[in-house]
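J.: What follows is a group of structures, each given as structure tokens.
What follows draws every value from the coordinates through simple rules; no lab data is involved. For clarity, every value in this text was computed on a predicted model and none was experimentally measured.
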Structure P
Amino acid sequence: MPRQPSMESLEGKFLIAMPGMGDHRFEKTVIFLCAHNAEGAMGFVVNRRLEQPTMAGFLTQLSIVNADEAKGLPPQLAREPMRSGGPVEPGRGFVLHSPDFRAASTLQVTGEVCLTATLEILRAIATGKGPRKSLLVLGYSGWAGGQLESEIAANGWLTSQSDAGVIFETPDEGKYRRALGLLGVDPRLLSAESGRA
């Protein structure tokens with residue numbers, strides 16, 4: 001059995017999809033990795049907007065607010081789009097957020113980005129007591145042990161330091177270009193046939 005390539009943990013880093021990676025679900029995606037070890041990896045696509053549900057619809061669906069309360073949410077919150085974090089458990093919600101909110105289950109991934117996956121944070125967001133910055137995603141992206149390392153070795157992904165500004169402040173359509181910019185890469189120069197120098 002071939003030995004899997006190994007590498008240091010990419011937890012807290014970005015994965016940036018290479019053109020021609022062969023999986024349309026990840027075309028032009030930026031993934032924030034929240035866990036990466038010998039058992040596998042888990043992260044969230046941060047630039048794939050969902051048309052439905054809206055934040056108001058999702059909070060109503062979970063009975064965090066009722067229909068009347070949903071109408072009373074601040075307009076910016078009510079219209080806030082949800083993102084598709086990946087193909088695994090697409091009905092489950094996760095919140096990437098700034099570290100000014102803490103719950104018992106909050107995982108601090110970097111100095112600027114935490115992960116919480118409880119109803120508590122959604123209630124806090126609905127009542128204006130949530131984190132200053134947040135991104136609500138449905139589902140996640142996951143890899144078995146050695147799988148991500150193999151995909152990186154096959155030029156499926158670029159890796160870079162993460163940037164909370166890309167996650168929370170950049171419009172979805174600009175996140176891919178901005179993440180590549182962290183590496184000094186112009187997306188127009190990327191080829192689906194990339195090789196290693």
Structure Q
Amino acid sequence: MDIRFTDSFSKSLKRLIWHQHWLYKTYALFRYDIPLFLKNIWRFRKELWQHQWWDYRFTLDMFQRSLTIMEKGMSEKGFEVTETREPKIKSMRRALELIRNNREDNYVERAEAELGELSRWDWEIDENGFMIDRDTPEQKEHNRKVFERAREIEDAEWTELWEIFKGTKYSKKFGKKYDGTDMRGWWD
């Protein structure tokens with residue numbers, strides 16, 4: 001067996017060595033790293049401005065923005081073949097929808113669309129300043145069912161969101177066909 005190194009191999013090797021040199025690293029800092037840092041500050045300006053440590057919603061805001069950028073880039077500029085790219089984009093869009101639902105906290109409205117509107121509470125203040133509930137038992141039961149259904153929707157969507165990120169790799173319905181889940185495969 002005859003092994004030969006072509007001229008392109010030596011050029012690639014020289015490039016790899018050059019990229020480890022302090023002069024190139026300094027050049028790359030000003031040419032690539034600082035502009036990318038400034039671009040990312042601009043991209044995440046709203047999320048950075050509002051970010052706080054005490055609540056998960058701020059982390060979800062950052063994640064939503066990052067996923068939006070990724071979905072847009074993959075759908076508009078992606079090099080991947082359509083057969084594997086489209087399931088990924090579909091999963092990303094569904095994940096964005098689930099995050100948006102969480103951020104808007106629209107679960108009660110969606111439960112009302114299924115079960116009927118909440119009966120608005122009828123309160124009365126007595127002579128001692130106490131509030132007295134004038135709702136009928138049927139109204140209370142209906143309101144309870146609406147709130148329970150809202151919680152079920154929220155829990156189901158939260159579980160679905162993390163199932164998308166965790167992934168199954170392959171669809172349970174279609175055998176070995178890739179289903180777009182598993183965030184570790186979302187790259188181009």
Structure R
Amino acid sequence: MLYEMRTETLRPGAVPEYEERFAKVLSHRQKYSPLGAFWHTEIGTLNQVVHVWPYQDLEERARVRDEAARDPNWPAQVDDLVVDTQVEIMTPAPFMRPFGERRLGDIYEMRIYTYKPGGIPEVIKRWSEAIAHREKYSPLAAAWYSEVGGLNRWYHIWAYKDLAERSQIRAQANKDPHWPVLTYEWLIRNECKVLVPAPFSPMR
């Protein structure tokens with residue numbers, strides 16, 4: 001399993017229009033493969049939308065994208081709204097649950113850690129040993145690392161009811177002797193975005 005994550009930066013104020021146009025034609029795209037999640041940024045880099053598409057492998061991705069490109073109703077006509085597009089191919093961590101129709105929260109925190117080359121295997125090992133302790137407090141939506149695109153990146157995405165719950169749970173989790181996972185010896189940079197799911201997102 002792999003995940004294609006497409007991050008599009010839009011003109012200021014264009015997110016509602018983008019989501020409306022996308023939603024109108026989404027059923028045509030999902031004839032070929034399902035959407036995993038769709039969010040827009042609320043905190044962090046603003047005016048971004050993030051959509052995630054699961055595939056079994058790169059061959060399926062190529063086949064599906066070729067089939068969908070021939071559909072007269074796809075893609076959504078949004079080029080006039082888009083300033084920049086970034087695509088990354090992500091490999092899930094062994095402990096990550098597959099995407100699907102799941103109601104996890106009303107906001108999602110995406111944390112992006114960039115590591116020195118060669119650090120990701122040890123990051124996965126340490127996370128695998130600790131993740132059960134962290135999920136006592138809130139569900140993990142995704143944990144994956146980049147295979148294509150910006151390399152050596154580790155993404156983890158957490159679901160919360162609201163920002164107040166996020167602050168409360170993070171405070172609780174940080175008191176747990178098993179959390180956070182310490183990987184500072186490889187860490188180069190970390191970033192954070194708070195995301196809101198679109199009404200049509202399968203993961204909400």
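J.: Taking -20500 as the value of helix-only ellipticity at 222 nm (-39500 (n - 2.57) for each DSSP H run of 4 or more, over all residues; to 500) derived from one of the structures shown (P, Q, R), identify that structure. Each step should come with its number before you reach the end.
T.: Numbers: P: -6000; Q: -20500; R: -8500.
Checking each candidate, the match is Q.
J.: State the single structure among P, Q, R that was used to calculate P(r) over Cα pairs in 5 Å bins from 0, in percent, giving 1, 6, 9, 10, 10, 11, 11, 11, 8, 6, 4, 3, 3, 2, 1, 1, 1, 0, 0, 0, 0.
T.: Attributed to the structure labelled Q.
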